[in-house]
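Readers should treat all values here as calculations from the given coordinates under stated rules, not as data from a laboratory. This one's a predicted model, so the numbers in the text were calculated from it and none came from an experiment. Cβ atoms are built from the backbone, for glycine too; each structure is taken alone.
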Structure I
């Protein structure tokens, strides 16, 4: 079955439905609509013994499971790398702000009504207790 990845307009969805959804789908129960290649695959698989069929299905299932595990391992590695880098980033921000007396700078800028150079920039370390960004 085809997966729809088009836009959500009526015309686009109707065109997809007309091409894919309303057509008969090739299957072992509906072989008439299958291509010659699909018919050959069905014939070859149907010719297998129960043991051969089970072995082929197990092989495919094992390959799928291995690929899924590989992807999960990759995602976990990326997540670990992201968390490590995020922690380093946040620690660096804390260090920069501490060394530069950022909180005091912001308070004095606000007190003197001097435009804050951080205004408009997202400040992930703003704890909203310094009233530097007009939080009230």
Structure II
């Protein structure tokens, strides 16, 4: 009798959880449709894409600067971010090589600007006045 009760309770929990997940995805889908139809979002996305594409040329970064940015990103991910990651992920270390290996120069420059090169503490990054920053708001 106890087994039947436990089985029925587990089934009820599973159904409630499934319904909650379905509601979550329905809500998310609806929000994405609304955002995709919003002219401001569409325009901002296009402007950000353009700014993103020209980050290297607009800032005149050299290959040496990009290499230095990558080194600083590696330090950041290993140290400041790495400590927080360990704390929040059952002491499982983060593989910084995997994070950085496939990044192109644009992504390295942007991650350096907004993450590793940002003087504000993790979780409190401020936006700057660069052209690509105004689209991040």
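Please state which of the structures I, II yields -19500 when helix-only ellipticity at 222 nm (-39500 (n - 2.57) for each DSSP H run of 4 or more, over all residues; to 500) is computed from it.
It traces back to I.
As an exercise: FRET efficiency 1/(1 + (r/R0)^6) of positions 26 and 114 (r between Cβ atoms, R0 = 30 Å, to 0.05), calculated from one structure in I, II, equals 0.00. Which structure is it?
Value 0.00 for FRET efficiency 1/(1 + (r/R0)^6) of positions 26 and 114 (r between Cβ atoms, R0 = 30 Å, to 0.05) corresponds to I out of I, II.
Given that FRET efficiency 1/(1 + (r/R0)^6) of positions 42 and 90 (r between Cβ atoms, R0 = 41 Å, to 0.05), derived from a single structure, equals 0.10, which label among I, II identifies that structure?
I
Which of I, II yields 2.13 for Cα Rg over 2.2 N^0.38 Å, as computed?
Among I, II, the structure yielding 2.13 for Cα Rg over 2.2 N^0.38 Å is I.
Thinking of I, II, which structure, once relative contact order in percent (Cα under 8 Å, 6 or more apart) is computed, gives back 11?
I
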